[in-house]
Structures are given as C-alpha cells and as structure tokens.
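Take a look at these structures.
Where a number appears in this text, it was derived from the coordinates with a stated rule and is not lab data. From a predicted model like this one, the values you see are computed outputs, not experimental measurements. Cβ atoms are built from the backbone, for glycine too; each structure is taken alone.
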Structure I
Amino acid sequence: MVISEQNWDNITELDKVSGFHGIIDSFEQHYKAWNGWYATTFPEQEDLVGEWNDKLTDFQKICVLRSLRPDRISFCLTQFIITKLGPRYVDPPVLDLKATFDESISQTPLIFVLSPGVDPAQSLISLSESVKMAQRMYSLSLGQGQAPIATKLIMDGIKDGNWVFLANCHLSLSWMPTLDKMIATMQSMKLHKKFRLWLSSSLIRTFQYLFCKPVLR
C-alpha cells in the first residue's frame, strides 16, 4: 500500500483511540484488501475491510476515511449529514431577492457574497425591472481609480433615490474603510426612501471585518 507518511501517522494515532485498537494489525494482516479500499475512486461508498465495517459506527468510519483519504471527506460528511439530519441541511437555500429587497431599508447595504463563477448582476437587473427601478439603477465594477465615481453615485443615489450596485468590492480594498465610514454616516442622514446600496465581494478578511461585523463579534 502506497500512502503518504502523514496518512500512515494518522492511522497509527487512530489505533491508540478507544474503538480503533487493532486497526494497524488489520492493515498488516489484510494488506491487499486495504490496498484495494484505499485505491478505489469513492472509498466512502465501499465497505471497510473485515470486521471493521461492522465494528465501527458511521462516524468512526469517517475517522478512518479522514486518516487515509482526506480528499473524500467533504463528500462523506455531506452524505453523513443527509443520512442523520436530512437533505435540507446540505441543500443551499434558494435566494428570494424580492423578499430580501422588501425587508430592506435605505440605510443598510445589501451584500452579495460571491462564490466562484457566480454573478448576481442579472438577477439584480431583473429585480430592478420588476419594481420599476431599472432606469434608476447604476452599476459600477470597482477597481483602481473607481472610488471617486462610486462616491458620486452613492451621494446622488441618496439624494435622488437611485439604486447603486458596486460590484467586486474585493478589488478596491484600500477604499473599503472609506465606504464603511460613508455607510456609518448614512445611519444618521435623511435618505431618499427608494435609495438602495448593493455590494458584491468575495469573502476576504478585510471585507468581512468591515461589513460582516455581527458575524465576527
């Protein structure tokens, strides 16, 4: 069996834990069987070798998988959660953007946390059309040199009741503290009731610290 030194150290340490005593002996006695399990594409779907499949609980089997095939642990944990709690705990909720908008207020920005390959722009455009704000929605992708334009869009939006969508905030991190202060100032300002500030960003630490404070603190 060709496994990394780290993986073998993991299984050696696991042998010291109650419930796993003797698993190292099993590796030595059933070399070919364990090698076959280790080399399979989806080991989490295969029975463990010998008595260990019946001896271990589902969670203990995950510990064995984590020790030897950490590349499959997320898939295994997903199935474990589905089995124990149900699929609703792993299925991402469908975002109801209209309901989110209906609950929003002018003073509080609405933030899209971006996943790889996801662009919320079209959904936001569709929403603006459905609530008759398409002609008053202004979008800007942030980056070098865009801060003055973004500031003007926000100030005009506050006054005229526009929607302002600042995309990719993670590309303008140096300006984020300024934006944070602007949002703080907005809390005590008289804003047009139709004004909304929409932001999108990858969840990097600087953005998270400034705009997701209730989660962190």
Structure II
Amino acid sequence: MEERRRKPPCPALEKGVVKGETLIDFSVGATASHLIPVCNGFKDIYVIEVNDLNINEFEKWRQNKQDAVNFSYGAKFLYKLEGGREAWHVKEDKTRQAIKGVVKWDISNDDQVPVDLPQADCVLSLYLLEVTSKDRDTYQRNLKKLTSHLKPGGHLILFTVLNMTFYKVDEEKFFILPVDKEFVKQAVINAGLVLEKVNVLPSKKNCDLVDYDAIMHIRACMKTV
C-alpha cells in the first residue's frame, strides 16, 4: 500500500534517496543497526537517547568495547543485500566514525531543550514517539519538537507501529500509545511537513509479546516557506 506525490517538492531528494550533511536519529532502544545503511548518505550523525542506561550501552558500541552489545547482524544483512560490496566490519566502523554525538533528551519534558543538536538535513525516527508520548496531544508536541531541528527542505523519515497498545519483556507489560494511519499522517502535516511517501505493511504474525496491526513508513519534507 503506497501513497506518493508525483513531483517530490524537495531538491534534496535524488532517485528516492535522502542525503545531506547531518542526520539526527531518535529511535527506540540503544541500537545502531538501523544507522548502518544510512551512514554513507550523511557526514555527521547525532543520536538522541532518553536515559543514561541507553547512552552507556550505545557508547560501549560506539567505542567498540569488548562488552558492548553486538549489532553486527545489521551490517552483515546489508553486506548480503549489497552482494558483498563492502565488508560488514568496515560498515560498522564507518558508522561509528560518522556518529559525532550522543545527546540525552527527555523529549516530553518541556523544560529540557538540547543545546548539542544542530539543524539537520534529515531526522530519522523508529518507533520511539509512541513510547515517549502519553497521549495524542503529547505525540503531536513531541513530533514538532523533533522536527524543529530540521532545516527548510530537510526530510523526516518516520517508522511507526499502528494500533499497538503494549509490548512485554519477560512478564512485564509496557504501555504504547496506540495511533492510526490518518492520525500520524495529519500529525506530520501539522508539524509543517509535506508528505512525499507513505507505506503500510500489515502484520502477518500473532504474538503474545506485542500487539500491532501494521508498520507504517513516512517520508516527508519540511516546507521551505
């Protein structure tokens, strides 16, 4: 399922690939796998984490410490997709070098404004807005805070889960703000962006650890005026 504009309004868009100088990542968990495919397109990457535990774990990986979490599966998967064009460990090292800062930001705290974040050509966010937002008004405010760091003409790449209410770790259940397709699309528009592409991938699995109907991907561009 896909919706797209016939003529993308942003000159930064080249053959469906978003590139630029700076990318800001706001994604769930202390993980780097999703950054490995995008590091070739950006010179500088800044990672937002919401707590000290995530920062500590991410910094272990960034410094390539022996007790760091192993994220090599992402690099190895990309290596296979590209037909072995570049060794997976080289990809990991390039990603580490591209990350210029890890910034702590409790985005729901209106009194906390990160001073270490530059204006970016792209904001990438995977599944974290639903975790950090207690209701839909908070979601909208948090999205606006996040996209306020986008340059005019910059891109938002957003991944979200639709109609998800919880996930479980062992026997503990954690709340997730349920959102639907039309709400998320309108929230992106209300934040001052133009929708360029929307993909929805329905869930095909039943699992008692998580509930969701689909995964949605949005690419949107910040208005220039």
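Some notes on this structure:
- Parent structure of the calculated result 1.1, given that distance in nm of label points 7 Å out along Cα→Cβ at positions 24 and 192 is the read-out and I, II the choices: II
- Given 1, 6, 14, 17, 20, 18, 15, 7, 2, 0 for P(r) over Cα pairs in 5 Å bins from 0, in percent, calculated: source structure among I, II: II
- Value 3.2, calculated as distance in nm of label points 7 Å out along Cα→Cβ at positions 112 and 152, assigned to which of I, II: II
- Label whose coordinates, when Cα extents along the principal axes in Å, for residues 48-95 alone is calculated, return 45, 21, 11 (choices I, II): I
- Among I, II, structure where helix-only ellipticity at 222 nm (-39500 (n - 2.57) for each DSSP H run of 4 or more, over all residues; to 500) as derived comes to -13500: I
- Answer label among I, II for the case where relative contact order in percent (Cα under 8 Å, 6 or more apart), calculated from the coordinates, equals 17: I
- Computed 48, 16, 11 for semi-axes √(5λ) of the Cα gyration tensor in Å, for residues 32-143 alone - originating structure among I, II: I
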